[in-house]
1. Computing helix-only ellipticity at 222 nm (-39500 (n - 2.57) for each DSSP H run of 4 or more, over all residues; to 500) gives -24000 for which of I, II?
2. If you rank structures I, II by relative contact order in percent (Cα under 8 Å, 6 or more apart), which sits at the top with the largest value?
3. Comparing volume of the Cα convex hull per residue in Å³, for residues 59-154 alone across structures I, II, which is largest?
4. So if we calculate FRET efficiency 1/(1 + (r/R0)^6) of positions 35 and 131 (r between Cβ atoms, R0 = 35 Å, to 0.05) for every structure here (I, II), which label has the highest result?
5. If you work out distance in nm of label points 7 Å out along Cα→Cβ at positions 67 and 91 for I, II, which one comes out largest?
6. Using distance in nm of label points 7 Å out along Cα→Cβ at positions 83 and 139 as the calculated read-out, with 1.3 as its value, let me know the right label among I, II.
7. State the single structure among I, II that was used to calculate mean count of other Cβ atoms within 10 Å over residues 123-130, giving 18.9.
8. From which structure (I, II) was semi-axes √(5λ) of the Cα gyration tensor in Å, for residues 147-250 alone calculated, if the value obtained is 23, 16, 14?
Structure I
């Protein structure tokens, strides 16, 4: 929707139309940057006037909302995805992934340690800088996908789900469970423990072998793929038997993942000693 700038026009009728247009452009719960509002047709003068009359509320430098300064993380992410999405594409550059995506799918009850929950965002490039300027009870944590997914897969909507969080509001785009677990495994063991990842894998009973096949063939991380097969073998779900490990590039040589752990003989990665199944001394 493009907003016709009528702030400088005279008459209550014109102002009323302007406010109705702004209401449609920036509904309750959403936010927008000054740059994006300008792209929709608002001049800097119009934005300044809207702020003075409190038609727009300033959340942070160059970031605005209507009605309330209390914005949920869903509102922030949905707004970011709407503004960053390239015209003609189905998927925004940054999506909710990893642990946060598993939570949205109802597959993780894990709460972040500390006072602030973390929302994990995955993107090939950098996240917009205005995210850190917002005062919210959550922390947005960015993850680069450059060593994980090729661009073609990032643009494939078949691996993206939509989280509906508000009536007639844009959805939050997030990774499907098959994609999210591989994203999460990239963070082992620095930001995610082996034990936590193993608990999450226990809940992935109904993964799609077809989606896993495409993702594992596209995945650029040898570490993530080896960890996935090692953890999947521990659970031995029916979908695991439909994947032939020889169909995927798992690289060569031994990889140290768990320092001081035991080397798994099948996938040549070091894992915690107490979790080792088939190890080499």
Structure II
């Protein structure tokens, strides 16, 4: 009963957001195994085993690095999350303009929520780094300036191309959500309903011609269950059951950081490079 009571102390809306992040966010790279099959990294059971071992090893390295340098790790996590989120939201820009659009989208989710709810987010940051958060906020403030600049560039583009008005409308609506909703719920709305939904759709459409639905389903179930089990074990091992809130937040976001690194390397690095090379070779 004490555990349930302490969890409920997070607040109903934040609790809903946290459940969304854990149930959808942590395993949002569940299609990575299928992507590896699609681009030819995984072709048989032995190569899948190697892929999973390497994936887990990279995730473990992130956790170890976080324990050694938590503030720097959090800053790097926030930065790469901005870029990864934004990369999936780009609709109009290419090259430098595409990077600017990505920075506006992904950056608003990170620095917008942080600045709109500075006190609550500072509490979360303090749980994640277990030390003074001044260096983290300095980085967030610097990133905020860059994001504001990126949003202004996007606004200017509307006068040159009306298609950019949809980008601005989405940024405006999400900005309102970030300002009104509690931080965990606001992040969950973007992460689960926008980023993860787009990611699943884009990946599925790109791999369905080369990977069977049963393989896609099996890989998704495997990676999802593994992420949930790992989170449950970590909670059971490290939780302070009289005050589980901080432990839940640490496991959720450090776990998210750990899974984001191999996920980004695969999706934004290896996969894009291989697909680009294949397209070039086919010309």
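1. II
2. Numbers: I: 12; II: 38.
Across I, II, relative contact order in percent (Cα under 8 Å, 6 or more apart) peaks for II.
3. When volume of the Cα convex hull per residue in Å³, for residues 59-154 alone is computed for each of I, II, structure I gives the biggest number.
4. Once FRET efficiency 1/(1 + (r/R0)^6) of positions 35 and 131 (r between Cβ atoms, R0 = 35 Å, to 0.05) is tallied for I, II, the winner is I.
5. Numbers: I: 3.1; II: 4.4.
Going through I, II one by one, distance in nm of label points 7 Å out along Cα→Cβ at positions 67 and 91 peaks for structure II.
6. Only structure II yields this read-out.
7. Going through each structure in turn, the value belongs to II.
8. I
Each reported figure results from applying straightforward, stated rules to the coordinates on display, with no laboratory input. Predicted model only: the values in this text are computed from it and were never measured. Cβ atoms are built from the backbone, for glycine too; each structure is taken alone.
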